[in-house]
1. If you rank structures I, II by Kirkwood radius over Cα pairs in Å, for residues 148-195 alone, which sits at the top with the largest value?
2. Where is FRET efficiency 1/(1 + (r/R0)^6) of positions 4 and 68 (r between Cβ atoms, R0 = 30 Å, to 0.05) largest, in which of I, II?
3. Starting from the value 0.65: which structure in I, II was FRET efficiency 1/(1 + (r/R0)^6) of positions 100 and 180 (r between Cβ atoms, R0 = 25 Å, to 0.05) calculated from?
4. Out of I, II, which has the highest value for distance in nm of label points 7 Å out along Cα→Cβ at positions 44 and 76?
5. Matching task: 3.1 is the computed value of distance in nm of label points 7 Å out along Cα→Cβ at positions 84 and 164. Pick the structure from I, II.
6. Taking relative contact order in percent (Cα under 8 Å, 6 or more apart) from the coordinates of each of I, II, which one would give 23?
7. Kindly point out which one of I, II the value 13, 39, 33, 12, 3, 0 was derived from, the read-out being P(r) over Cα pairs in 10 Å bins from 0, in percent, for residues 28-131 alone.
8. Among I, II, considering only mean count of other Cβ atoms within 10 Å over residues 60-67, which has the greatest calculated value?
Structure I
């Protein structure tokens, strides 16, 4: 039973991982700035040859190495699963970006709607990854490592980390491309909206699950 449950959780995680990558690609194609965690890889992909997915993989490897440096002996071996997960996630990003290659909303209203749809998709993906509870992506795992090392609040640490990444991406674009690219109002919207959607889904689905359990536990003779 435990093996069956673990397989189910990994399948949920893989589904979440794919939905997550599709959400990132959808937000990016809205052309209003990508999500904060993806901002540096995306800006670099606009400057150099490797794809968005490949730069995402390079970024993930750096974040994993930083976790090892921060946690040292406390770095769990199971965290090494982030490596194959990162490879798969990066590939998913390139695949979904290819699928959306002809998707180029021109009007600002259409871009904003596309951005919001992308945030909903990404929020669903994040929720499924949390629900699976098997392994975190390097971005979240790095924030967790910083939080544990310096005894800071996870939520506040994530906000600071995301902000730093977005600022670095913006500076990189300004220095090399001489324009602000990859980081716009959509980056800020995604930063606040994705987490809100994931939390909303968690609360709502938890409530639904609890109601179902209550109904099941009520004996038939007590139902009027």
Structure II
């Protein structure tokens, strides 16, 4: 089982390869690799990402078959089915890193900002369920920054939505809370830049995780 810190470093290294156009996933998608995964899997990270076609986690982290357990939904929102999927992977496979991966220019976040400005009566209830889950993360932001440039407002709203999803995962599941407290599970937020290809892991891990990171770094140096 890969520790959360080592899994995070592996994602960072993969993204550096992708952003510098030096990656290559051929071996990790070969027939030999497919054969090895027939009877089981051991993904080293769980990614809750957006469904946007420009932000596929396996590609932007330069990973292959069996490496990532990926859940994708518009706006990287947290609903019961997403929580259940994360619980399943963390318990079944022992995966110890969860990343909520948003991205710049997120259409679902933009649609929510537009809805706050001009409510749409004929929006389908299914689409509204997505907007309604993003709304609490951004409506305070709109109230505090009423005259902000729309592009800047969207940037702030994307990060606010990521942080809200991280918080819901950390506090909205007894299973996940127990894994965080006792089994080294780490839930962090990150934003993928469509413009640069770089993933920014901007959400600081909780205090307990920081101690674990420091201890592991010390033992590595020793």
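1. II
2. Largest one: structure II.
3. I
4. Between I, II, the highest calculated value is found for I.
5. The read-out was computed on structure I.
6. Label of the originating structure: II.
7. Source structure: I.
8. When mean count of other Cβ atoms within 10 Å over residues 60-67 is calculated for I, II, structure II comes out on top.
Throughout, read-outs are computed from the coordinates displayed, never taken from laboratory work. The structure presented is a predicted model; accordingly, all values stated were derived computationally and were not measured. Cβ atoms are built from the backbone, for glycine too; each structure is taken alone.
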